[in-house]
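Structures are listed in the sections that come next.
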Structure P
Amino acid sequence: MNEGVMEFGRAAQSNVAGSALPTVILKPGEADRLIAGHPWVYSGNIMRVTAQIDDGAVVQVKDHRQRFIGIGLFNSKSKIHVRLLNTERTEIDEAFFEERIRAALALRWKHLPGATSFRVINAESDFLSGLIVDKYEDVLVLQTSSLGMDKRKHQIVAALQKALTPRAILERNEMASRKFEGLPEVSGLLAGAEPGEVTIDLNGVKIPLNLPAGHKTGYYLDQQVNYRWVAELARGARVLDCFCFLGGFTLHAARAGAQQVHGLDQSAEAIASATRNAELNGVAEKCSFEATNVFDWLKAQTTAGPHEKVVPRYNLIILDPPSFTRNRASIPDALRGYKEIHLRALRLLKAGGTLATFCCSHHIDAVLFQNVILDAAYDARKILRKVATYTQSPDHPVIPSIPETEYLKGYAFEIAGSRA
């Protein structure tokens, strides 16, 4: 593997001899993707194994000519039989995890200086496939989506305590994907005391969280930078925030000088929290919220009778929906959904107004997403001017040789004109 493709840092240990590790030998032609930096070895990539291997054990991977590629964690129950961790024969121990965690933290402190809540470990993006760790102020939340990582939770927790000295470490392992690794869904306290409500600070915006009950690990941290950038478009504007959740974009827009912001979300619980968050941040007079099906709301606001016209009334509309796709088979339905909300939103935008829109569906790439927006603009008889391109915050790094690490894409489009 080319030097530097994976930042592994730690030198090989002399007490880990190649002969001591079970070996997974790949079929001809299956090594190139791994050498380029992708960490997953699928069951269909394997020609043979040299010994009986316990699930969760460390193995070495070689190509069909017996050339060493790297070491990783094995699981016969998973379609991903090996998750590579290193290009050298290294002990996978507490010191290994501590070094990886400290390297990941250095990256965050470089690209998110001053941030106090962020993703510490983003699985493949930080060369720790199957591990996610989020930092909510002084509390950490951990997810292990692979058997090999799950078996090493105690080492990971010890390493996190050394690197960050958190007040508490929770696990939120209720993901359905764990069943594909032969793992149960579990959650609970791993270290420290029950943290209670934790109030995070994102760019100066305060958001209280109930971490054991929140979405994913407690909150979506991948929009932290985009909150700031989109808020810059909101000064003096009437803003509509669709799929607002706890009010991340709403609160940032209001604090940045929006005239008025209206947030929509299907969850009544989320809307209640967003309303409280507006009060906490001193912007309640600028914010209003509504618990509603966003698709139905947009349709109702853009449906006109025979002698009526839809009156555009927003200067900025934000679309940040949940993923519409679970798999490739659902892409056509997802594209119809994306086109529908963009068509309706464009009809509600004033001349010169801006649409800030996001897609977190991994199976829909940036080109496909932009094309569906342009299709909607064509039907809405609008001509768009692209003014910004967005991606996930730098605590969710993108490794181009691992396409799965890039999922969030977004754009800001101004209405440049209308067609008759």
Structure Q
Amino acid sequence: MSKIKVLVVPSDRTGVGKFRSVDPHVFLQNLYGDDFHVDIIYEPSYDDINFWSQYQIVSFHRSIGPDFERAHGLIQMLNSLGIITIADIDDYWMPGKEHPIHDIIKFNKINEKIIANLKVATYVTTTTEIFANEIRKFHKNVFVFPNAINPNEPQFKEPTLESDRLRIGWLGGSSHLHDIQLLDQSFGKIINLKDKIQFVLCGFDTRGSVTEINQQTGEHKKRDILPHETVWAQYEKIFTQNHSLISEDYKKYLLKYTQESYPNQYDESYVRVWTQPVTSYAKNYSKFDVSLAPIKNTMFNRMKSQLKVIEAGFYKKAVIASDLGPYTIDLKHCLNHGNFVDGNAMLVDENRNHSDWAKFIKKLVDNPNMVKDMGERLYETVKDTYDLNVVTKNRAEFYKSLIK
């Protein structure tokens, strides 16, 4: 039997491209090279029919290239040639108003264009059954291939640093201010624990630009964003409770926004960790003991994947998460009337955001053995289901079934 030729078109060269397109298909080639020939091409030729005709499967994330309308026609052309098109999607197509790219998506009708591409694809793949059910409202052929971890990737094998404090970490990007704000009121209730805990904020980034509009002339002028204007500065105010958790000298250092090291930062109740590339960012899980996963109850968030839970699980970290959407898939609350029961996480009801993040952190400060126990239980939950070797086996079987 000849090899099945698969073309993969990632949507970017960073996070989503790595987890949804590149890593899964590199594994497919490496583990099942006798059955598949995989090409990963970021900018394929739109107009060369001979190029496309050599493939039996074309997998793309959201669109084939940045031009959604052109991609729509290309997908239809591939279908007419008998080539199986698989549209992968990991995020809901319409972010809420609180999301920084909401207005851009709405103005350019990108959400409508994404849906149009999904509709014409032969199959759709996504991250969770929750999202799959939403997609099935307009496409019946939807299959779930969850985000998965290569357990042998060096960034998931970093040894955890030692500390006398309970370290509570958050690792993410710049679009989560509305999620981080859920923590603010609760964090104000544990200032008295500042000598026993340490907040670790990972991903800090001051790059970017802002557009200023002259109100008289309407002129738009773009400039580099100033560090104190970034969303990360707002995150930091929440994690430090407006710098009340830290020393005055450390506050002065933080407000310089320098990447030079501060000699005594691990003696403080807060640590800033600068952004890392997608190939090494997960090493930051080694810097804390408890991973926070707050999300606001929005359609966009409910459709997200549970990648943060999966990553924390492979690092055997305790997790405190919002009790909704993707975090209800694998997490089971381990408290019943304040007593520890069989579970692998602590889940915060959205009506308890004002208090339970602090309450659960204090519970773990008072019961340090539970931190390790929760981490071990979560590892047992994720270690097989979300191992990239396992998910790749399922993908290989799926692709083979399509060709048969």
Item to complete: Compute Rg/Rh (Cα atoms, Kirkwood Rh), for residues 207-382 alone for each of P, Q and report the one that scores greatest.
Response: Q
Response to the item:
Output 14.6 (mean count of other Cβ atoms within 10 Å over residues 175-182, calculated) maps, among P, Q, to structure P
Worksheet item: Once distance in nm of label points 7 Å out along Cα→Cβ at positions 199 and 335 is calculated for every structure in P, Q, which label goes with the largest value?
Response: P
Worksheet, complete the sentence: Computing relative contact order in percent (Cα under 8 Å, 6 or more apart) for each of P, Q, the value 17 comes from structure Q
Worksheet item: Which structure, out of P, Q, was mean count of other Cβ atoms within 10 Å over residues 135-142 derived from, given a value of 22.6?
Response: P
Worksheet item: Computing volume of the Cα convex hull per residue in Å³ gives 147 for which of P, Q?
Response: P
Practice prompt. State the single structure among P, Q that was used to calculate Cα extents along the principal axes in Å, for residues 87-262 alone, giving 57, 32, 30.
Written response: P
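No value in this document is a laboratory result; all are computed from the given coordinates. From a predicted model like this one, the values you see are computed outputs, not experimental measurements. Cβ atoms are built from the backbone, for glycine too; each structure is taken alone.
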